[in-house]
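Once you scroll down, you'll see the structures, which are given as structure tokens.
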Structure I
Amino acid sequence: MTTSSLKRPQHPRSAYKFVFDALNHTQLKIHSRRAQEGEESHISGPELLEGIRKLALKQFGLMATTVFHQWGIDTTEDFGRLVFELIERGEMKKNETDCLSDFCGIYSFEEEFDRKYRINTSIAFED
């Protein structure tokens, strides 16, 4: 058994579950389109981060940044570290071009989850 396989998880279990849910969400969206176009089905770091962003808005809304902070995740690079931890443990796979820098500076949590967030009030004003 290697030292890395004994490594204690760095985040709460819910953070890892969320990343797997976001990966599944992203795969469902991307795989069918890529299969039709005959492309590789691998999900890149930025694609996974887009899936994380969309799922976070759906599940957590304005609380996304707060939830992530509670998990010890404050940047997209932190999600990259979590993903590479899962890769090290053999729970996720990567290809030869994947690297941590793929997750760096993709978006700001404050911008995406706070400033750009809009509550759909149209249903409240329907007749």
Structure II
Amino acid sequence: MGKGIELKPAHFPGRAPIDTYGNGGFRFADMSHRGSLLMLPSGIYAWPVEEGADLTVESLKLVLDEAEDIEFLLIGSGQELRPIPADVKGALKAAGIGSDPMSTGAAVRTYNVMLSENRAVAAALIAV
């Protein structure tokens, strides 16, 4: 017998600007995604973090794994600005990644501009 359906984490293998956001998700590259996203040099990944959840070093493991290709991480913390926990900020800094928290809307707009400038940017976007 076969193994049945194998579920893999959602992943878009490329870089793309965000077209719209809201209603609990995002639209990019003629696709829509419900839930939060990590926008990395290697692609766009589903990110199981919800608004109000604490940001952890573990939740940003994929970001840290690609640190050599990322100079700056935008953290869209939902509808309101939430500070980055000290241990997370320290882990990013130790990996050579600058970071800035902002609302998800501001992070989307900033990411799109930095992406259009070919900057080494990544984004962790909590769905609103």
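We did not get these values from a lab; they are worked out from the coordinates using the rules stated. Given the structure is predicted, the values throughout are model-derived calculations rather than measurements. Cβ atoms are built from the backbone, for glycine too; each structure is taken alone.
Listing for the model above:
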read-out	value
At a computed -6000 (helix-only ellipticity at 222 nm (-39500 (n - 2.57) for each DSSP H run of 4 or more, over all residues; to 500)), which of I, II	II
Ranking I, II by volume of the Cα convex hull per residue in Å³, the structure that comes out highest	I
Among I, II, structure where distance in nm of label points 7 Å out along Cα→Cβ at positions 29 and 109 as derived comes to 2.6	II
Structure from which 2.7 was derived, distance in nm of label points 7 Å out along Cα→Cβ at positions 69 and 85, options I, II	II
Comparison of I, II by mean count of other Cβ atoms within 10 Å over residues 45-52 - largest value held by	I
